[in-house]
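Once you scroll down, you'll see the structures, which are given as structure tokens.
Every read-out reported here was derived from the displayed coordinates using simple, explicitly stated rules and does not represent laboratory data. Since the model is a prediction, treat every value here as computed from it, not as a measurement. Cβ atoms are built from the backbone, for glycine too; each structure is taken alone.
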Structure P
Amino acid sequence: MFKKNWLSKFSISLIVCLVMALSTVNLNPALASEDTSTQLTNLKILDKGNWAPATRQALQRLIQSNGLNSSDYNPNQKPYVVFDWDNTCVYADTEESTLIYQLENLKYKMTPEQFRIAFTSGNNASIPETDFLAPYLNEEGQPVNITKIANDVCNDYQFFWDNYRGLNPNAAHDMTLAEIKETEQLKDFEAKFWFTYSAMDITFGYDISWTWLLNFFTGYTPAELGNLVSEAVDYAALQDIKNVYFDSNLPGEAGIIKNSNPELGNYFRQGLRATQEIKDLMTTLRENGIDVYISTASLDGVIRGFASNPKYGYNVPADHVIGMRLNLDNHGRYLSTIPDPDTYAINAKHGKAVNINNLLVQEKGINPIMIIGDSDGDYEMMTDLSGYNDVYRINHLPPVKMVVIINRLKSGTIRELCVSAASQIGCPYPFILLQGRNENTGTWIPNEKTIKLGKSEPVLLK
């Protein structure tokens, strides 16, 4: 991929606008009259909701020109759209919210020995004993590694195993969950778990840290996990939206860990929220003959517990959720191992594009017409399937026609696409669009700009 200056990128965006405007109008003159074509076929259109008006208009045109209204519509090769899930279809992160709920309520299905394996493994291998990179140090400024912190966390887990019969029915003592929650061991458990997750992401990369997270669902069946997710979602939906910092006062081997340390600032975003506009978009797509799929870097079973549960209104079929996977044992319970990445890619970053190409494109013979996401984890599926930003396309079929980014004011690779989207605001037929939100309320706003948590003014770009 070649780097360009701002003017070059703006020029390319302008050319894209002009080319798309000419080609789209030539292919489908009916797009000039959104309401008339919809009334003629009696098909659902997008609710106005809190969509940025230009984003909604572009989406409606895409739906009309590719759905049942299109003269080229082929029911035997239905068009489809791929959504990211966390911070795209919902506000905040479903898997992280489930893990924190699980942690605070000790809803594990592992013995202490199994828990140690889960805590010290990622991507089907032992986590290296390399010291975590700065700023992931203890309060004394000393380095921490997986062995030291695992010993502390596993000692905490052993304490719970010995004292809480909700975790171990044969526990020697019978403390209540309320009593457990007041212990220094639970605070230590929370703080060092969250610290380890973030430290490994920085030190070893997503292929270890994101697969490590999955291990804590070991022992669950997919059905049991779905019930856990539903409990966690319902609980999180009632919580205030804020950043939570987990701190510990127990030194142990790793030392005292305070995620609130300004050098770290390692928070959990509390307050999971469903997004009505996404529910309506999914319904509108389906009623216009366009299929809906999810590609997530969370465990597929976790997202099915939200997206495929009828009570939440997204109504995504379980087999339309592509995500991280764990292997199952002979009793249908999750193990602390993932499928061979050479057979099924780790479903994050480039792996998302690979799995879409291998599972959906090969089956359907077409690329998705649109990708919707929010972060660097979605960049590759947005570009590898479209060729945008000079990225070499993963296949030679007609490319993705539109990309929508939920604007989180992010840096990184996704910012490149956000800059392009910002330059296309006002273009009659844009390729990349932005949708803003208010992080204080967990809801969208009718603007491409976003209001950050704790702020009041909307901002377009970081």
Structure Q
Amino acid sequence: MAGEVLGNLQKILDTTLESFVDLVGCDGGSVYTVRKNPDGEQILKFETMITRSINLRGVPEHLRSLEFRIDDSSVVGRTAAYKKPVLLSQISGEVSRQVADILNYETRNIFSGPLITPRGDLVGVVQLLNKLPCDGTPFDPHAVSPLPNFDEKDERLFSIIAGQAALAIENSLLLEEQERLIEGFVNACVTAIEARDPVTCGHSMRVSNYTVGLAEAVNRTDQGPLRQTYFTPAQLRELRFAAMLHDIGKIGVKEEILRKQKKLFPHELALISMRLKLMRAQMMLRRHVEGGNYEAAIARIDSAWKRVVQANEPSAPRLLSSEVVKDLRSLRVPFDTGEVVTALTEEEADRLSITIGNLSVMERMEIEAHVSKTFDILKMIPWSRGLEQVADIAYRHHEKLDGSGYPNHLTAEEIPAQTRMMTICDIFDALTATDRPYKLALPVSRTLDIIAANVKAGKLDGAYFDVFVGAQLHELFIPGARVELQPV
């Protein structure tokens, strides 16, 4: 859509210039629009040109960044500054050299007119060059005979269509600004997501690039079940935004859960450490007072801390975690006050008993709730035409074709193609990401094996996965890791 908007603006500018050149009767001209530079200052930006005598039209490469201040330092700048036409006849000297240097085109006379909307807003300037004789004789830069001058009649002709042209350009510029606003809003949302969850910084953009890259690869496919599948530029843009915002619901998840790296929270681990130190100090005191043999008890406490640290890792073997929890639940030390201190509370024991990853059942439920929060947030946004499905595409990215996903256990017929692609890309990036402190990054080949197994199990779309691997899309962010597609 952004490309379409820019394309429409260019067409309007080209058509506007053609109309003025034909109506007034001249060899060429150029169009400038009012823009803001990085400092917020209004300037005139070169947009397009025509010079029929040398068959030049469009935007020459050396003029793409051409800008003029809105002041008396140039003809177009003066036109914009005073919002009045400027007519220059039989020009020579500095003005002629200036135009020749910029456009590489000999100029004899100039008509520069402002494009003002019916509300009085200046949107640009049209500069017409080298008025032609009434008989339509083409401009010859080598001819010595003078050209007719631009006059009041040309001003009247210009004014006939200037207002409508200005309105058309203004509408197109407003659309362009709207597109930039949406782009900026989406990028700001991604920044906000990653500020709350820095562990996954870059994930949203990578998933977006992978997903759009996959859709573009599908567009190039000329064989297999997807050979007739095509995503339009508007659909690609919609897909890009949906992928960028697929985790925006994490804004509503507790920050301590988003940032959790181990099974225990840091404060819980600190409490266990303090408890074990107190227990060890009590044993040392008893040994000093009673003179008994407490070496085994002290050694057990010392060993307990090391084992807690090991079991706290998300990658800890299930058997190790189970043994540590069982042992520490029975590790108790009575104090002189009559209180009995246990190494672990029940909640701590439950956390250390986590068998997959670093999240408890309740914490995982809260993380998974981000999908519904994503939908609720995105549905509140009045998306413009062509972006109506952003919320629905993002909402389903954790669903599986066999109904085993979440949150709604949708099946294949309820999951659109865009979401199927995003799901594959989301899983791929999550498994290969090198910035997750709670897990090691998997090699590309192992990751693709896991996704292939999910395809075989009927959870993911095999046709899109084949295109993902065949197009070597993983090389977008993991260069050099080429793989061969194995039959699923």
> To which of P, Q does the computed value 12 (relative contact order in percent (Cα under 8 Å, 6 or more apart)) belong?
Replying inline: Q
>> With mean count of other Cβ atoms within 10 Å over residues 123-130 coming out at 13.6, pick the structure among P, Q it was computed from.
In response: P
> Which structure, out of P, Q, was helix-only ellipticity at 222 nm (-39500 (n - 2.57) for each DSSP H run of 4 or more, over all residues; to 500) derived from, given a value of -16000?
Replying inline: Q
> For which of the structures P, Q does the calculation of distance in nm of label points 7 Å out along Cα→Cβ at positions 131 and 227 return 4.6?
Replying inline: P
>> One of P, Q was used to compute P(r) over Cα pairs in 20 Å bins from 0, in percent, and the result was 19, 32, 26, 15, 6, 2, 0. Which label is that?
In response: Q
